[in-house]
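Once you scroll down, you'll see the structures, which are given as structure tokens.
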Structure P
Amino acid sequence: MQAVDPWPAAPVLAQLPPVARLAAAFDSDALREDLASIDAGTWSAINIMTGDGVGLPSTTLDWRTIPLRSIGGAADRTDPGGPELADFADTPWLDRLPAFREVLAAIPGPLRSARLMALGPGAESPLHSDTKVGLPWGTVRLHVPVRTLPEAILVLDGETYCWEPGGLWYADFTRAHLVRNTGAERRIHLVVDVVVTDDLLALFPPVFREPSNRAGYLVQQRFGDTAVDDPSPVCAFEAPRSFLSFEAADGAHLDDDQLVPMSVEDVDGALVLVADRKPRFRLLPVGDGEFRFAGWTRERTVEIGDDHVTLHTRKGGSEIWSRRVPAQPVGVREAVS
């Protein structure tokens, strides 16, 4: 989460509505029954995710969360997640909340994070924008309002919104926005990050599915389950530091001369990208010797050749920035502690 990024970071976003209700609805009474089973003391501060990893809570005010899906399924990961050594998984909370589990099962796309987010009376978030959380980078952030009140609002690009419970809502959170609650009760939303697929786009209003607009999205056709015949294409190379940060500008690694030692190593049968001798990201196959970061989309991938590695970043359906660097074989690494 940046303070406020320049907008639009992709031209297609200027052609689309900032907010849309999707063609799905859920039983808000059942969701509120699930909420009633949650002890008030179990809500935690919301940590942010930056290109350097998990950051401190975004505010000291009463804006709190319960993670239903997180990196590694950890119940204490309150951030939205990003490139990591593990991918997203359900947390133990989901077994206790059957109505919310049904909502997540009904969303047609690979799920990333899912969090209950509670905005307390008098709370207001900082004005911010969400970097690369949008259709051009292959992921969207959706809201299912559960408990709302007129005084609890989203201000997005200067416009005010208060969504009704039970709906499934999209917003372009790369725009400057904040949430504010001047009422006397908590506002609670289920916030879900989802990989963009054609099945998910089928829920959007027609303007989002127009071919000229869809061409500007990074749409996932398959996701990270491709088998690998040889699990150990290990190698070492030097590569630009900016490639490690999802917050870096599109294509920043092409001209970045700040090179750091990196390697792709076999760690207990899993491929891991190591930078500065520190394991950074697990690599998950997307086919043809190409791998994405666990916890991320195909926005950036590593393609491993016989004597080189190619670093790709993407935006939309056709923009791709690639940098090929020489690589040398290395040995197998001990388990990551």
Structure Q
Amino acid sequence: MINLENHVISDNSSINDALLKLDYLGSNAVLFAVDSQYKLIGALTDGDVRRGLLKGFDINNNIIDIIQKQPKFIKEHSIDIYKIIEWRNAKIKILPVLDINNKLIRVINFNNTNSCIPIDVVIMAGGKGTRLHPLTLNTPKPLLKVGDKAIIEHNIERLYKYGITNFWVSVRYLGDQIKNKLGNGNNENQSIQYVWEDTPKGTIGAVSKITNFINNHVLITNSDILTNLNYESFYLDFLEKDADLSIVSIPYKVTIPYAVLETKDNYVKGFKEKPTYTYFSNAGIYLIKRELLDYIPKDSHFDATDLVEVLIKNDKKVISYEFFDYWLDVGKTDDFEKAQKDIKNIQF
């Protein structure tokens, strides 16, 4: 996201006014013309200005004479991710976002934003982080710094780069510190709200307290994860497989230190010398249809594994999204030390 006002121009402005703003924007030279109610009425680039001047318009003419009157735009709360990908692939770099009244509310720049995924995010940050003592005696684990930022800040910033703006953070242990650090959101149009756990609610129980989700799909993630997961690819896989719940899974290899016999009816058919097996483990990142969160009981201890079991029993489609790139659970001291090294070499 970028500064909205830099890309906005009033519909009563002159072509000369537009030239001054376009010159200031440089490579991001797109203006969006709005009326007095901030409703979008057109778009304007330096190319439009040149064509207008060649047609004989004067720099004192109103911009209405030269604007594109049917610009492409994104409608908040009804975002078509496939249309966004189409426009992005067509090298359209800057798109306006409108509310239900066609009022311009923000601008997305695909030079520094990866996507615009229509999901809400819940970050579970209520744990005590006892395995990281003494680091977490006076600091909640999500606020431990990896590089120059807290772990939870890495997560929020990466999600924000995918156009996600609506966040809820579940807090309990030293929760005031987390709220004071994050506030209501550090970026334009970003919203961070908080869910307070009076007692431990398990890995997902606190989600039942949230009643004001905006989008139809909700991503739930642990706060102590570092990953370069492509959230757009994760979301597209969810849609294309028509899933009810998708769980990010990571490979975990186990090497047996002995030869393993291959048998049938007690007859040895062969053996493998110190074989390695790959299993897929829960990465602590979930994507779910909003209405299925009703399966989480109110004000009760409830883990993500409980939700998975309930959904399967109710014949819901639960799938795994296998992820093979960088993922680290910063749960122990060794992991924390590894994260400090990894952050220097991996682009999150």
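A few remarks follow.
- Structures P, Q were compared on Kirkwood radius over Cα pairs in Å, and the highest value belongs to Q.
- Comparing relative contact order in percent (Cα under 8 Å, 6 or more apart) across structures P, Q, the highest figure comes from P.
- Entry that produces 5.2 once distance in nm of label points 7 Å out along Cα→Cβ at positions 50 and 122 is calculated, selected from P, Q: Q
- helix-only ellipticity at 222 nm (-39500 (n - 2.57) for each DSSP H run of 4 or more, over all residues; to 500) derived as -6500 - corresponding label from P, Q: Q
- Origin of the derived value 2.5 (distance in nm of label points 7 Å out along Cα→Cβ at positions 210 and 298; candidates P, Q): P
- Here distance in nm of label points 7 Å out along Cα→Cβ at positions 98 and 202 was derived from just one of the structures P, Q, and that gives 4.4; the source is Q.
- Among P, Q, structure where log10 I(q)/I(0) by the Debye sum over Cα atoms at q = 0.10, 0.14, 0.20, 0.23 Å⁻¹, for residues 146-273 alone as derived comes to -0.61, -0.97, -1.20, -1.34: P
- Mean projected area of the Cα convex hull in nm², for residues 90-217 alone derived as 9.5 - corresponding label from P, Q: Q
- Test item: distance in nm of label points 7 Å out along Cα→Cβ at positions 42 and 322 calculated as 5.4, pick one of P, Q: Q
- Answer label among P, Q for the case where FRET efficiency 1/(1 + (r/R0)^6) of positions 18 and 114 (r between Cβ atoms, R0 = 25 Å, to 0.05), calculated from the coordinates, equals 0.65: P
All of the numbers you see were taken from the coordinates with simple rules; none came from a lab. Since we're looking at a predicted model, the values are computed, not measured. Cβ atoms are built from the backbone, for glycine too; each structure is taken alone.
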